[in-house]
Structure I
Amino acid sequence: MVAVPKRILVVEDNDLNRKLFCDVLKANGFEVVPVADGQNVLPTARKFKPHAVVLDIQLPNVSGLELIVAFHADRMLKSIPILAVTAYAGKGDEEKIRAAGAKDYLAKPVSIAPFMAAVRGLLAEEAAEVEAE
């Protein structure tokens, strides 16, 4: 039986960061769908049905915090774990982001090893929750 690759939705408005995240994830065997504009995130997530989301907090048009709240308010999307990434890590930001519902948090610049460890951690948690249901 062939293992189906896990699907990751990458939400990042910066072209270089989005390409880096996608390239690293693809190189590690994940199926990736990139989204640059926060307004396209929820419709794309409903269609793509990701196993996890990598979400930039600083986006044009809609904030990553708003998107985290929207994911948790959506019956179809609320169980998808979210890794929040941000360049603007001020005091209290991590607490706000986690309180909104992000499962994990990384400050930019993001190094590859911690990034992949965080993604794998999300997927391990997601798998454990599915088994518990």
Structure II
Amino acid sequence: MSVSSVSQKQLILEIRGKAKIRCDLKRHLSPRTVGTIMRSLPLEGHAHLLGKNIAYFETSVDSGIERSRKEFKRGDVAFLPSSGSICFFIANAAPGKAMTPIGKLIDDVTLLSGVQSGDVFCLYEDDA
């Protein structure tokens, strides 16, 4: 059952052939960036890893920095404007680059632990 609303949108992050993880994009965190991402769905790209703490994929989304932070907690979802990347935090991290917070992973974050570079991430709206 979808719990999407105007202020929050439930999406599915699919690691193709491996797992599906529900996540919420929260408009109140960064309204302009979340709106741009929502209009760009579905998004797909190859997974990359930044150490053991961050999994991300590059997109064609173009949005500047908004309400930037440099520290994130396990389960956070953020947008890195310099590369148009959507980042998923596997563990608490301070990546050193300012990112725009955009949401949270709902399901078990450890499902991201098995991600390898080259896996395909798909981010799309939960129509269930």
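Give the label, chosen from I, II, of the structure having the highest value of relative contact order in percent (Cα under 8 Å, 6 or more apart). Could you put the intermediate results ahead of the total?
Details: I: 21; II: 34.
When relative contact order in percent (Cα under 8 Å, 6 or more apart) is calculated for I, II, structure II comes out on top.
Given a computed value of 2.7 for distance in nm of label points 7 Å out along Cα→Cβ at positions 62 and 94, which structure among I, II does it belong to?
Among I, II, the structure yielding 2.7 for distance in nm of label points 7 Å out along Cα→Cβ at positions 62 and 94 is I.
Taking 3.1 as the value of distance in nm of label points 7 Å out along Cα→Cβ at positions 46 and 70 derived from one of the structures shown (I, II), identify that structure.
Working through the options, I get structure II.
For which of the structures I, II does the calculation of distance in nm of label points 7 Å out along Cα→Cβ at positions 30 and 78 return 2.4?
Comparing all candidates, it corresponds to I.
Given that helix-only ellipticity at 222 nm (-39500 (n - 2.57) for each DSSP H run of 4 or more, over all residues; to 500), derived from a single structure, equals -14000, which label among I, II identifies that structure? List each step's numbers first, then the result.
Working: I: -14000; II: -2500.
So the calculation was done on I.
Going by Cα Rg over 2.2 N^0.38 Å, for residues 14-53 alone, which of structures I, II comes out largest?
When Cα Rg over 2.2 N^0.38 Å, for residues 14-53 alone is computed for each of I, II, structure II gives the biggest number.
So distance in nm of label points 7 Å out along Cα→Cβ at positions 22 and 86, computed for just one structure, reads 1.7; which one of I, II is that?
Computing distance in nm of label points 7 Å out along Cα→Cβ at positions 22 and 86 on every structure in I, II gives 1.7 only for II.
Since every read-out is calculated from the coordinates, none of them should be taken as a lab result. Every value quoted in this text rests on a predicted model; they were computed, and no experiment measured them. Cβ atoms are built from the backbone, for glycine too; each structure is taken alone.
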